[in-house]
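Multiple structures follow.
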Structure I
Amino acid sequence: MRADPIDAAALTRELVRPDSVWHSVKVVDETGSTNADLAARARSGEQPGAVLITDFQSAGRGRQGRVWTAPPGTGIALSVLVRPDPIPPARWTWLPLLAGLAVSDALRQRLQLPADLKWPNDVLVGERKLCGILAERVETPAGPAVVVGIGLNVTLRPDQLPVAAATSVAIEVDRLGAVELVLERTTLITTILVSLERILQQWTLTGSDAAVAIAYTERCSTLGRHVRVELGTSAVEGIAEAIDPDGRLVIATPQGPQAFSAGDVTHLRTTD
């Protein structure tokens with residue numbers, strides 16, 4: 001199983017249109033972090049709608065400052081710059097959730113993978129993570145914006161996985177019995193960004209979180225689970241029962257419901 005080179009010209013043809021959210025697509029062979037690079041461009045006046053993609057990210061970052069990296073040519077590392085007017089910045093906490101929903105939609109549509117969402121920023125197949133999302137607010141000359149980074153494992157083999165709980169698109173496609181499949185990263189990127197564009201346009205057009213909240217809730221495998229949420233030195237366990245209007249995870253605990261806007265979530269196994 002192999003992945004194709006990322007075709008910048010094809011991505012531009014498919015994504016950059018007069019009515020599109022995306023106004024430019026840049027592909028680089030290697031960089032430290034697409035999020036950091038795009039944030040720097042935003043501070044220098046880059047307009048929302050820019051897309052930056054790399055074949056190899058040497059200093060990629062996950063949540064809590066964790067390092068995220070993969071061998072060259074085995075994944076998708078991209079960042080987009082967005083300013084979802086007229087949604088007020090206080091509600092931009094939805095953005096990593098919506099990006100995860102776009103990735104899940106794309107994998108289901110393009111490859112029929114049963115990709116679900118682990119709150120707040122992971123895409124899973126079963127209990128195995130194949131994609132992470134990192135959204136960072138950046139101050140620009142025109143006001144605040146958000147850089148959303150997406151890291152997707154595409155052709156990583158089992159011996160290349162960074163942790164036991166990780167997986168890749170190739171591994172999960174193999175589990176379904178497909179053989180000699182060419183995983184076209186250009187096509188996957190296009191499908192992800194078209195899906196994200198559709199979700200963002202729906203969100204900003206209606207000005208309501210209701211539709212996206214329903215879509216996210218239906219896809220979120222965290223809900224209904226016994227979970228542990230760790231934030232700093234504290235941890236809370238309980239049943240994940242809802243996503244609130246601000247995109248926070250609501251946990252039912254013996255002390256009552258608690259809402260979290262961030263945190264490391266572990267899906268705990270139940271015992272009889």
Structure II
Amino acid sequence: MEKSAGPPGKAGAVFPLKGWSMAHTKILFINLGYARGIGGRLAEHIRYAHRHFYCSPIIQKEALRQFNELIVKEKPDVCCLVEINRGSFASAGFDQLAALINETYSFSDIENKYAQGSFLRSFAMTSGNCNAFIAKRKYNFEKLFFTRGMKRLVYKICLDKDLTLFFAHFSLKKTIRAQQIIEARNLMSKTPGEVIFLGDFNILSGLHEINPLLDQGRFILLNRDDHPTFFFHKQEKILDLCVCSPSLAEKTALKILPQSYSDHAALIVDI
């Protein structure tokens with residue numbers, strides 16, 4: 001695991017777990033799809049295919065306005081964002097994170113998600129492709145990187161002295177993804193206290209891909225196998241996951257909320 005030089009259309013599903021009580025920390029995680037306003041319907045992917053190459057700020061602002069409505073409604077303490085653009089040719093130079101920062105969510109960080117030194121960090125079409133977070137208050141955090149893959153960025157945020165949050169966007173390539181999942185397990189295992197890992201795991205072949213994370217009961221998957229988080233035409237898959245310490249699972253609830261502006265649902269985690 002590498003470390004950066006930076007500072008340390010469907011009804012929503014609610015999964016209350018045994019022992020859950022009123023939350024003292026709420027986390028929102030979502031794959032924004034670069035705010036292109038493309039949902040899960042095949043007609044949208046066909047009609048708006050050009051937005052993958054160039055998307056006007058008007059479209060992006062509307063998608064972010066809808067996302068902000070979710071933030072206002074749920075009032076999370078921290079929002080974890082993958083597939084957000086801080087300004088590139090494809091986004092017409094529009095900085096999406098800047099559009100989300102306000103007086104309530106004034107603490108933030110954004111980082112290119114590709115490997116350090118990768119040509120994708122400077123290529124015109126991908127230079128703005130990032131992960132980021134916004135939060136109500138300052139947290140100690142680090143930017144780490146998987147050792148393999150194109151998408152490597154892992155955020156580590158210390159929410160409390162005994163509670164650590166990780167989030168990432170995993171590889172689309174199965175063999176690389178398998179290695180990244182093992183690295184995520186090792187990262188969680190070496191972290192003292194309770195840990196939670198949120199991510200678009202891209203487990204296209206099914207939940208069995210994360211068995212290395214769950215073996216021997218060291219960590220718990222909060223998602224249920226009958227509630228998808230990704231929608232494309234007639235396909236529904238569970239790609240966006242919440243994995244945590246067993247002791248944390250006893251007091252945590254996961255809510256899945258499909259969104260019209262992205263083909264990924266938002267995950268709301270109450271701890």
Of the structures I, II, report the one carrying the highest value of FRET efficiency 1/(1 + (r/R0)^6) of positions 157 and 253 (r between Cβ atoms, R0 = 30 Å, to 0.05). II
Looking at distance in nm of label points 7 Å out along Cα→Cβ at positions 37 and 117, point out which structure of I, II has the largest value. II
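One of I, II was used to calculate mean count of other Cβ atoms within 10 Å over residues 189-196, giving 22.6; which?
Checking each candidate, the match is I.
helix-only ellipticity at 222 nm (-39500 (n - 2.57) for each DSSP H run of 4 or more, over all residues; to 500) was computed and gave -8500; which structure, I, II, did it come from? Write down the numbers at each step before the final one.
Details: I: -8500; II: -5000.
Source structure for this number: I.
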Here Cα extents along the principal axes in Å was calculated and came to 55, 47, 32; which of the structures I, II was it taken from? I
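All of the numbers you see were taken from the coordinates with simple rules; none came from a lab. Model, not experiment: these values are computed from the prediction. Cβ atoms are built from the backbone, for glycine too; each structure is taken alone.
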